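Computed from the coordinates by the stated procedures, all read-outs in this text should not be read as laboratory data. The shown structure was predicted, so the numbers you read here are calculated from the model rather than taken from an experiment. Cβ atoms are built from the backbone, for glycine too; each structure is taken alone.
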Structure I
Amino acid sequence: MVSDKSFITVDATEYSVPTEYRNRQVEIFKTETALYVFNEKTGAKITAHKVSPVSGKRISKHEHFRDNSKQLKDLHRQTLDMYEFSSWKEYVGLNIKAYPRYSRDQFIYAGKHLKDVEDVSILETAVLYCLENGTYSMTQLKDTYEYQLHEYREDRDIIHNLFKRIPEKLSYSFPDVARRSLTEYESLVSPPDGGAK
């Protein structure tokens with residue numbers, strides 16, 4: 001029986017099976033060097049693994065956990081449509097060029113980890129940073145975004161705490177200022193002989 005995590009256990013070692021076979025019965029055939037997994041109903045071969053010489057290990061194939069239900073062009077379109085800012089489109093294009101064999105994985109990762117982010121403006125800053133530094137992996141973008149989001153929150157908290165210490169209503173005391181009579185000022189601007197100029 002395939003587990004809900006998409007593994008079968010043979011001789012205390014776990015081997016991966018494509019996710020569509022989770023919680024289903026499969027047939028296995030084991031030789032000294034290989035393990036074959038077959039569809040119980042049709043008899044079609046599902047996958048094969050090299051037998052692990054050490055028991056207790058987990059042997060998995062990356063492709064068993066891929067979402068193959070969508071066409072690559074559909075995933076590409078969904079990824080492009082996630083955000084409107086122009087640097088996003090540029091980043092996705094460079095991501096495809098940098099990882100042509102792993103485009104599907106990159107798009108799926110972006111859909112899981114970069115869709116509906118908390119702050120789009122910080123994501124845009126992270127994209128620009130990645131473009132400047134030539135880091136085109138969606139994982140690197142997510143890490144950059146999370147770092148910049150963390151920095152933003154820290155700065156915001158520092159500013160908030162600074163203002164928290166200032167009382168809401170500040171009271172000011174006005175200094176005592178001596179008042180002079182108007183005649184003192186008139187004497188200062190009057191000509192010394194008392195006449196008009």
Structure II
Amino acid sequence: MWASHAYAFNDPFEFRLKQSAIAKGIDIVRKQKPKFNIITNDELIRRATRRYESELRKMSVVCFTSKPDDILMWAHYADSYKGFCLGFRNKNDGQELSDLGIYKVNYHYEYAEKDFAKVWHKDGLASIIWTKFKAWEYESEFRRVMVHSEQLVDYPGSLNKIIFGLRTSFEDIQLVQTILKKHSNIEYLRIVPAEDEYELHIRGI
């Protein structure tokens with residue numbers, strides 16, 4: 001799986017801190033870096049914000065969802081229904097997603113407060129890594145964040161299903177099945193539109 005930089009995502013607010021010159025913990029920053037005592041709080045907050053965001057931009061992300069039948073996500077992330085969705089099973093039954101470094105995204109209308117006393121704390125600045133604007137809540141996203149640059153990463157568990165889009169070509173379906181023919185435990189499914197309402201259903205092939 002490909003772990004991508006968050007700034008390449010379709011949401012320009014990814015990994016972006018609140019830009020106002022208001023923050024907690026500035027006194028902690030000054031104690032740690034006495035050289036900053038010669039600049040104003042406003043300037044210090046601006047510099048600290050830019051520095052923190054530059055560190056965040058070095059990270060890479062893999063995104064998951066608990067809603068493989070969402071209409072908008074198939075349009076946005078699966079080449080207008082021509083792609084496919086991978087389903088995984090935990091390597092160890094009962095294993096928590098957090099044990100795999102995967103956490104649920106939180107959705108809010110407002111930015112979290114900036115607190116430079118909790119730089120990498122999950123309840124401090126680092127919470128922006130797993131926070132998005134409320135309008136994205138339909139995605140029901142989970143994400144794994146790596147501290148390294150873009151890279152290939154292992155699956156979070158065993159691949160146990162592939163869901164093809166309603167416009168995935170027969171040739172592409174055959175190609176995927178041929179590549180994975182030695183893996184008999186994989187279930188092949190397909191997205192189909194509901195007959196009488198705006199919904200997608202998942203059916204066996």
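Between I, II, which one scores greatest on mean count of other Cβ atoms within 10 Å over residues 44-51? Present the calculation step by step, with values, prior to reporting the outcome.
On the way: I: 14.4; II: 16.9.
Going through I, II one by one, mean count of other Cβ atoms within 10 Å over residues 44-51 peaks for structure II.
When Cα Rg over 2.2 N^0.38 Å is computed across structures I, II, the figure 2.15 traces back to I.
Consider the structures I, II: one of them gives 29 for relative contact order in percent (Cα under 8 Å, 6 or more apart) as calculated from the coordinates. Say which. Answer for the origin of the read-out: II.
Which one of I, II has helix-only ellipticity at 222 nm (-39500 (n - 2.57) for each DSSP H run of 4 or more, over all residues; to 500), as calculated from the coordinates, equal to -13500?
On the way: I: -13500; II: -5500.
The read-out comes from structure I.
Name the one structure among I, II that mean count of other Cβ atoms within 10 Å over residues 156-163 of 9.5 was derived from. Comparing all candidates, it corresponds to I.
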